[in-house]
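Listed below are the structures to be examined.
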Structure 1
C-alpha cells in the first residue's frame, strides 16, 4: 500500500471506528457534519497526499492545498489537525524522518500554513496574538523570520496536535503501539482513543468548552478505561455536553498511519 493510500485509509478507519465518545462515527453525526463529510475529505485530499508522497512541496503548502481540496462539501473542516501530523510523516517516511522535516520548515511554510488556517473554522485560543485574519500577522512572521516549526511551537502549550511536533510524536507512537499489540483491530481504535483521552485532556474541548470540561472528560475516560464507567454512558455524556475530543481523533489518525506502515492488519 502506498503512503498516500495509507493516509486515506487512516482517515477513513478513524471516522468509521466506534464507539468514540463525543465524535462523529458510524453511529453518530453532528448537525452540520456527518460521517460522509469525513469520508469525502479523505477522498478529495488525494492529490495533496500524492504530492507529499513524491516529495513535491513543503509542509505548509501541502497543508494549505489539502484544506482547499477538502473544502468542496458543506461539512466544514474535518481533518486540519490530521493534516498537520500526516504531511511530515508522508514527507519524512517515519517519525524520525518527520521530525527532520519539521526542523527544516521555512518562513514560506509558515505563511502557507496561515493561509490554510484562514480557510478553516478551527478554534483558536482566545489569547493568541497572531490572528490568522489579520494581514499584520503574516508581515510579523516574515519580519521575525518565523518558520512553521516556530509557529507550531508557539501554539504547543495549548494544543495537543502541536505538541506532537515539538515532542517527537509521543502520543502517535503510543497509540500506534496500542494498535499493533491489540488482538482485534475492530476494537483497537476505540481502545486507543480512550487510552489517549484518559492520559491527558483534549485541547479541542478545552478551547471550545473550557479547561474544566476537558478535565472532566479525561476523568470519565479514565473511568471507562478502568472499567468503572460504561463507554455508552460516556458517549451520551459527551454528546450532551458537546464535548468532542477532536485533537485526540487527529492523533489517532496519525497513529493508524504509522501502524499501517509497520504491518498492522486492520482487517483482523
Structure 2
C-alpha cells in the first residue's frame, strides 16, 4: 500500500476550492476520462492576480489532493508567479507523492498551463495554430494521449532518467507499452545521447524554440530585471525582442550571442542564428 503524507490525506478528505466558476477568466483541462483521470481548473484574474480558483476532478485521492493544493498555491499570486509553478512544487507542498502517483501532480501543472496559455497579451498569437498542430502530431502514448511536450517537461522539471520514471510521472507507457522505445528516445535526446540530431518539422522547431525561451532563457533574464519575447522564426533565423533591463543594454549583443543563441544551438539546432528586432 502506498504511503501518503498527512497533508495529502488532509487535502483528499477535505479538498479546498471544489467546484466551478461560471464567469471564469481562464479554464484549463488536463487528462481524459477515457484514461481514468481528468482535471478542469477555473481561474478568476484581476489586475494580473489570481483572485479565485476552483477545480473539478475525476480520479484518485492523489489527483484530488494535487488539485486542491494547486488551487491554494495560486490564489493571491500574480500571473508571473503562477507561471513558474511546476509539478514538483505541487508534490513538495503535499509532502511528497508515491512515484506511481506523481502523474497526478503533472496533471495539475498541465491543466494550469492550459488555462494560462491563451490568457492575456501574447506577442506570438500568429504561431498558435502551428503549436497546436505540432502537439496533435506528436502524441507519443496513444493509450493515455500523452504528448512529447508533456514528457519533455516532466523530464526537465523532475530529472527523470528512465522509462519507468516517465511512466510514473505521465502514465506514458503504462498500458500496452508500445511507446516505451519512443520514450527512451526522448530521454536520450534530452540528455544529448543521440548520435544523430533529431529532425524537426518547421512547426516542431517553433514549439521547441518557444519552450526553451519561455522555460529556460526568459526565467534567467528575469532574475536581472530583463526578459525576452519570441517574435518570429524563419528557418534557422530566430527573431526576438529583448525587454526590461535587457532592452538597449550595452551588453545586449553579448546576451543574445553568448546566452540566447548558444542555448538554442545546444538544445534545438546548431545552425540557429538569433537576431534582435525592434
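Table for the structure above
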| read-out | value |
| --- | --- |
| Structure (1, 2) behind the derived value -0.45 of log10 I(q)/I(0) by the Debye sum over Cα atoms at q = 0.09 Å⁻¹ | 2 |
| Of the structures 1, 2, the one that 13 was derived from, the read-out being relative contact order in percent (Cα under 8 Å, 6 or more apart) | 2 |
| Distance in nm of label points 7 Å out along Cα→Cβ at positions 6 and 238 from the coordinates reads 4.7; which among 1, 2 | 2 |
| Computed 0.97 for Rg/Rh (Cα atoms, Kirkwood Rh), for residues 94-229 alone - originating structure among 1, 2 | 2 |
| With helix-only ellipticity at 222 nm (-39500 (n - 2.57) for each DSSP H run of 4 or more, over all residues; to 500) derived as -11500, matching label from 1, 2 | 2 |
| Comparison of 1, 2 by mean count of other Cβ atoms within 10 Å over residues 174-181 - largest value held by | 1 |
| When distance in nm of label points 7 Å out along Cα→Cβ at positions 102 and 190 is computed for each of 1, 2, the largest belongs to | 1 |
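Each reported figure results from applying straightforward, stated rules to the coordinates on display, with no laboratory input. Owing to the predicted nature of the structure, the values given are computational and were not obtained by experimental measurement. Cβ atoms are built from the backbone, for glycine too; each structure is taken alone.
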